[in-house]
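Below you'll find the structures, each written out as structure tokens.
Quick note: the coordinates plus some simple rules give every number you see, no bench work behind them. This one's a predicted model, so the numbers in the text were calculated from it and none came from an experiment. Cβ atoms are built from the backbone, for glycine too; each structure is taken alone.
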Structure 1
Amino acid sequence: MMVTAAIEVEELTKYYGPVLAVDHITFEVRRREIFGFLGPNGAGKTTTVRILTGLTVPTSGTARVAGHDVVRESREAKMSIGLVPEMSNVYSELSVWDNVIFSGEIHGVPRGERQARARELLEMFGLYEKRNEKAGKLSKGLRRRLAIAMALVHQPEILFLDEPTSGLDVPSTRLLREIVRKLNREGTTIFLTTHNMEEANSLCQRIAVINRGKIAAIDSPERLKMIVSRTHSVVVSFSDRPEWLRSKLESLDGVEKVIEEGDKFRLYTGDPPTVLEGVFELARREGLRILSLNTSSPSLEDVFMRLAGG
């Protein structure tokens, strides 16, 4: 039977004692897509991922991964996925090479095949020359690459990535994102959990937002932004920042909210032209010099805050 979806979730529910962590959620992840799963802490995000990866049994409802029921066919479901948790799961005392080989053994990859796969993956991730080094001596970015290589040794259909670039420097972050895109182009379905809105916006074809155990919205990043299409903003910085400046900005016509961002003020509004006129008039009247002035469309962070109740 042809499996049309990589992941299918229907009425999935999880209680921890009296606490309802996941509340009858239903969604699907298409094959060969990068699917973002976002939510504030305590929203049910981690519990959902634990169910999908076979680490927790649901209270009710169903979940199928690569066509396999995660409860009744747990072994087959687990063999179809690779999991890269936020906390490194590499073995520090083993060499880089032995980490990949050991992961292959765990997943039942034949000896000859896992040797070839280990070399292929370590070369792909720029780790082959470090294959004899202890994994514990690697930088955080290199350990992250190794963890992904270990998750891919058995050629899973679906890769679960939990905060893959958390705490990494800019070069490592860019490299890992490009690796994710490459894996996806080659056919791997990616299930991505992240708190990085820019990362979700740039990587994901679709995004689900979960809040208080329920799915608040699922759609493409651009269509999700239409939820807050009226929430534009004007970002301005001045040469001086007198104490009364924020209150004056808050009193301008059309301004709904003002947030300070470093040396700048972000003025949320549904009427950018009116706010721009007000900012220019305020600067002229008070003798302030404008250093920078930009208008901004709604961001994925704005959507997240709206759906998460922020």
Structure 2
Amino acid sequence: MQKIEKEAIILLNMGGPNSYEEVELFLTNMFNDPYILTMKSSLLRKFVATMITFFRAESSQEIYKYFNGVSPIVVHSKRLVEALQTKVGSDVIVEYIMRYTPPFAPEVIQRLKEQNITKIYLIPLYPQHSSTTTSSSLEDFEDALHRSGLKATTIEIKHYFESKKLNSSILERIKEQLINENSQEYNLVFSAHGLPQKIVDAGDVYQQHIEKHVELLKSMLKEQNIYFESISLAYQSKVGPMQWLEPSLDTALDSFKDKKVLIYPIAFTLDNSETEYELSVEYKEIAEGLNIKEYKVALCPNNHPLFVEALEEIYTKLKTWNS
């Protein structure tokens, strides 16, 4: 008799606080990640992480007051899991894991163990590969799986920015902001989360993937006869004095005085504090100070039906390739 495999799809992201109390936990875990602070000494990393957390905790808690203590990524993760679960049916378990806040890998793996899961499909919720996101999440899961004793096969995807359905969902989000508007009056800025230049110089492919992704989206916009005054790429969220990827979003906005700007957060599939606060509140204030005529921020795919279809398609392809 052929053994029936029980499957699970695990969506991986870096996470966000579920409450005010988790803000410090989030910062502590993030800055103790060797992919974020890349110094070789774990003791030095722990010391630096402690200092950064101490100085940033209060200001970060102020940000999460805007969301009543719960990061938007928590809400969007749950909605996406529900939508994908409905799409793939009850024969496949769909869960999500966060890297820096609950639910952590060990507790989710324990649930999979109790359900006798034998095959696990890992899909990071980052279309472009980076050591700081994709590698960190995948390795964290594999380490937890090894320690759990669960004998399950894992199949993973490391990037999928070329997915037609993902990109169609992005275009739909952009078009949502252009209802009753003339797109040619707007300057479209694809805003990607920044990364220290030294990480890219060490071989991280994130910048290459971001640039290729922008070109794909430009082509799709052209195919749909959607034109902008300009289309550009910029990087947000720089922290500290070291060199980061350029141009910064601050610099990009400075060139759009008296113009209309539409921001699309290209590095994220789920809205979070860096899209719903940093882009939509902090950078909006910068835009107003620069006399930018109109400033809009498009939503991430979140649980858009086309993005749910993209994830189902990724699962199906991984299943086919590994059958």
Answer label among 1, 2 for the case where helix-only ellipticity at 222 nm (-39500 (n - 2.57) for each DSSP H run of 4 or more, over all residues; to 500), calculated from the coordinates, equals -13500 = 2
Comparing distance in nm of label points 7 Å out along Cα→Cβ at positions 251 and 283 across 1, 2, which is largest?
-> 1
When 1, 2 are compared on mean projected area of the Cα convex hull in nm², the highest value belongs to 1
Could you figure out which one of 1, 2 the value 0.30 for FRET efficiency 1/(1 + (r/R0)^6) of positions 91 and 131 (r between Cβ atoms, R0 = 30 Å, to 0.05) was computed from?
-> 2
